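Chemist: In the part that follows, the structures are each spelled out as structure tokens.
FYI, it's all coordinate maths here, none of it is from the lab. Because the structure is a prediction, the values reported are computed rather than measured. Cβ atoms are built from the backbone, for glycine too; each structure is taken alone.
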Structure I
Amino acid sequence: MQDVITIGESMVVFTPVSSPMMRYAETFSKNVGGAETNVAIGLARLGHNVGWVSKLGKDEFGTYILNTVRGEGVDVSQVNRDPDFPTGLYFKEIRHADDIRVSYYRNGSAASNLQTDDIDQAYIKNAKYLHVTGITPALSESAYHTVIQMMKLARKHEVKVVFDPNLRRKLWSEQKARTVLTEMVALSDIVLPGIEEADFLFDEKDPEQVADQFLANGCETVIIKLGEKGAFFKTENESGYIEGFPVPQVIDPVGAGDGFVAGFLSGVLDQLPLSDAVKRANAVGAMQTQVKGDYEGLPDQEALHQFMFQQDNIDVKR
């Protein structure tokens, strides 16, 4: 049985090394990037059983991603290889921490050809949680139907659905994004939007007010990510703000939101109180910002406990 399964596209990431700007760069680093595999890797490092559902091209880049994700301890038995479509790519320019520019080359990728036939219902049935994002349904109509079908199957088998909107404006129109993301909220048990995504969906920037909107649309729990300020959570019975963990300098913010989700789910799986699970989420998200790369800063259990212990001691001394 998997603690968590997730579905989505991972791509090969190229980041300029010799210059922060691609127009001048002569060398690039190569790595793996994808919101869903970031979450999966984060959970695996924290000791949980995680499975990833996806498609990759039957090419060298697909083999590279598969080996990397498998090497992090994630089950990849539900990843199919497609000889007719390539593995997606993207380029990430880190000009500075507040100016990260991403260029996608994913049209017609293998993952955009995800189909409902790629779903193994028994695999979903034997999981505790299904994690989905708003990225995958934006890739194509078939990917949209596949994600929605997975969410419905999860609810049928009483598997909790966890949804991170993870809005990607470049992938679809604002109208379609609102329609689909709102539909996904209604099919979810737990929703973890950023405050900008919450405002996009419900035209409301106050965390407490917008949390009510999410609950009214069908989910049971909402945790609103507030960046360095931490997070606000709400259910029918409890709510509260949880402060973030200060860091000396943000090196690379990409993947911090995925780290937050991994930290939160880890806390829930470890049966922590909701407020403590959100606190762990804040810690993992903060740690991810300290290392370049989409998932490289995600901690194992020892590193996480050390970070939280040190931060708590700093707070006591203040």
Structure II
Amino acid sequence: MVRCSVLLASIVLFSVFSASAAPAQDWADKMFEVKTHDFRTVGRGTKSEFHFELTNKYEEDVHIAAVRSSCGCTTPTLTKETLKTHETGAVVATFNTSSFVGQKSATITVVFDKPFYAETQLKVSGFIRTDITFDPPEVAFGEFAAGDPQEREVVITHSGNSNWRITDVRSHCESLQVRLQPAELAPGVVRYRMRVKMKDSMDEGEIHERLTLISNDRAFPTTEMSISGRVRAAISVSPAAVNLGSNAPDAVIEKRLIVKGDEPFEVKDVLCSDDRFEFEIPVGSKKVHFIKVRFKGDGTEGSIAQKIRIVTDLAGDKSASCIVTGSLSNGK
């Protein structure tokens, strides 16, 4: 998920440990960085979603058997049911703004059955007001290529008070630019046309942002609006997570990576902090490259958890990364 943060290009060593080493319930809770979310004040019929991201920090596969909500005001869904080591997924909480109004809250229970049974509870809340609508119900940019600026228009309508005004629009994301046209007035109705631009500086990946409208309404001074989309990476590598499995300490293992781009490119280098990995770097400029990865064990037992970064000749030395995990033991 895009958070408008600076991407780190350093090589990272990931720790791998077993879920069986964690307390019975804590192992599931620890996969979530955030377990509560306040939608704050939203308009009737607007699209309001929050992604509770979770990452499998363990060696074993993690499987989510079910998700349920304590209130019909919120519908939970999953982006993935099974997460392998270091894979990330999300429980998506959708606030049902078309069917409910007023202050609402819900508890979402996430049920895990692998590698062990556990339950984690996520909490959401928010206020759905009936006097504001958005057309369309969210700023949806869809999927677009990195570096390709996008712009969308939204019509904001307030009913019941001709003196209502938007005084400011705020966002925590520096890659968003908002332009608000003067208010269009009619008896009992105030309408604004707002243009939202996504700058070419937006980070690659999923976009889950929001705009906060500031108004002169003392009772409800703020109203939230969702922004969604996906910035397609200029370079991608698959698989994103490579599992070498359990092997002898002196094993030799070979895998293949597929690297793709929107335009032809050359692979300049392949970086990994573990000298036991070797790479055959392809030559030439094309949209798809195949990279052979060879791991040569040196007799040392232990876990393998490494990040491989593939550097290209595209502007800014654009790169793509994957995670490689596994274990080495004489007992296997």
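Chemist: For the read-out FRET efficiency 1/(1 + (r/R0)^6) of positions 47 and 231 (r between Cβ atoms, R0 = 25 Å, to 0.05), a value of 0.65 was computed from one structure; give its label from I, II.
Modeler: This figure was derived from I.
Chemist: Also, I was wondering about something else. Of structures I, II, which gives 0 when helix-only ellipticity at 222 nm (-39500 (n - 2.57) for each DSSP H run of 4 or more, over all residues; to 500) is computed from the coordinates?
Modeler: II
Chemist: For structures I, II, which has the highest computed value of Cα Rg over 2.2 N^0.38 Å?
Modeler: II
Chemist: For the read-out FRET efficiency 1/(1 + (r/R0)^6) of positions 127 and 255 (r between Cβ atoms, R0 = 41 Å, to 0.05), a value of 0.95 was computed from one structure; give its label from I, II.
Modeler: I
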